[in-house]
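Some structures are shown below for you to check.
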Structure P
Amino acid sequence: SDAVILFDGKDLSKWFNRGKRTERGKELPARWKVTHGYMEVVGGTGDLVSKEKFGDAQYHIEWAAPPRIEGSGQWRGNSGVLIMERYEIQVLDNWENPTYADGMAGAIYGQFPPLVNPARRPGEWQVYDIVFEAPRFQADKLVKPAYVTVFLNGVLVHHHQQIIGRMAHRRVGTYAPHQPEEPLALQDHDTAVRYRNIWVRRLKAPQ
């Protein structure tokens, strides 16, 4: 296979933490917990960021909200898949947990809700399969926006959806020029979300 294995359940050698709070923005050794074949968010350590960078790509990511229900709304099992460290597919415990539509699991955060809600109970493993087309820039100007197709637990929740811009909360996201390839990041939102079996396939741009 041509897939790049980013996490095989053993260690975080292909990742680093992007510091937050007093260490904001710094590249730090990976400090999330690894146990029983999965990794778990350690709140306050910062987003987990891949050392390898990607442009157009297929992503496979398995995740689970904490089995014990704590909090509500956006404070229950919250994390996120940050493609290119800026375009977010939301991770959240949706089970009997009302929240705003573009903030639920499967949403392109702050932009588009999922077509349906196929999310599972807290503690159960869930699967994202994502096909991402990176934006194109020329002379610091956007010439083609990003597009994404997302399956959650095998169910299509976004079909070649145009992305408005980088992730933003309660405002319209915009584009800013960046490199053709950027890292994948998993968000630290201070809840113990788990991840496993993460791989990426680089895709050739259509001719």
Structure Q
Amino acid sequence: MTQMYKVFLRDKVICFTTPDESVLSHEFMLKDPDLSDIQQILSKTDKQKDCNIFYLVSADPERLFINFYTRMKIVAAAGGVVLNDNKDTLFIYRRGHWDLPKGKIDFGETEEHAAVREVTEETGLDKLSILHRLSSSFHVYTIGHEWILKETHWFLMKSTGDGVLKPQTEEGISDLEWVDSKSIAKMINRVYLSLQAVVKEAIEVIAQP
């Protein structure tokens, strides 16, 4: 299996991967890129309108990704894919997009504690238990002229309470919705690209005996 790391940039994805034939023939590909000017690479990628997938290729994609990671200013966040007793999944509607509850990790806070705290703050749920650690997601964005890498640590959680959902309106959240297993495939296509793999992984974990 091809080893690949993904970083999302708005509706685009940057893939750190090995040099197989299909990737090397791709128009938007850099082989063994010099990441000393990663800010410029990201800016050029952001401006590209003709493609939504870009490849940074190396025989050692893990090392390439670590090189990229260490050159970026990191913002650490945590969040949850939350289930209820019916195995419905909770989604939030924030600033015009369906999303998952998440937020920045406070100084000295564990990833698990931050994830539970953020879910509680954004949804009103206060009886939460962590079931499983999911894969982290990575996306880049700008503050001024600087590119920032946000690493979000995800956890599959269960809500055991019967509390009333309360969206955190001061964070731009206007709606909360439990989505059942029959409707979740449609919802996956409505969330941010960076979250689709997170939700799919959670579904796979839920399906395990």
Structure R
Amino acid sequence: MLDRIESLLAEGSTLIANGCDGSNGYWIKPDLISQTYSWISSVANSIQFITPQNNFYIDELKRLMANENLKNGIPFEIVQKLHGLLNSLKEEASRGMVRKLEYIVIATTLDDFLDHAESFHKANKPREAGVLAAIVLEDTVKKIASKNDLSPSGKTLDPIIDELVKIGVFTPVKAKRVKAYAGVRNGALHAEWDKFDNKDAGELISGVRELIEHFL
């Protein structure tokens, strides 16, 4: 994601250098409006994607995009300010003052998979819901380990969970609960359907979603 931000900053610098309409200095040149609008859309999408709601960057983006003059063209100063906002976000992210971008993307992707599992659960399809949620559980626990500088490579879930307790990421109570989810996961992945029903699938989905929200 940082590479994408760098690319947008470079494109924005080019627009700032060449895009000002010399006739009045306020508007972007007419022949660059399409390219500039595309750039603005990409910048807005990137900011919304990598920052949480109720955040300065989101609020400032909304303020800039509410400029009345955007109805008549693209004010040059909007491009300049969006470029500055994106550059600030890049600097903050590089210093770790914004949640790690990698894990924001991961959490979003895992949550999307859980939405699919939720749909199966609501349709009373515990097998499909359980298998999807089980896969997400394993990936989530391993990503939590990686985020906290633990290597999950070649390890099953229980030892990873124990290590997360040792370094203070999970409490013993949380670890016990996650291991219970892992037990449900095993039933789903090994097709032990007599040990697994739709209620189990729902509890697994809720538990995994909580892990994603609080630990990624």
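The numbers here are math on the coordinates, done by the rules we state, and not lab data. Everything numeric here is computed off the predicted structure, so don't read it as measured data. Cβ atoms are built from the backbone, for glycine too; each structure is taken alone.
Table for the structure above
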item: Of the structures P, Q, R, the one that 23 was derived from, the read-out being relative contact order in percent (Cα under 8 Å, 6 or more apart); result: Q
item: Structure from which 3.3 was derived, distance in nm of label points 7 Å out along Cα→Cβ at positions 89 and 145, options P, Q, R; result: R
item: Parent structure of the calculated result 76, 39, 27, given that Cα extents along the principal axes in Å is the read-out and P, Q, R the choices; result: R
item: Entry that produces 0 once helix-only ellipticity at 222 nm (-39500 (n - 2.57) for each DSSP H run of 4 or more, over all residues; to 500) is calculated, selected from P, Q, R; result: P
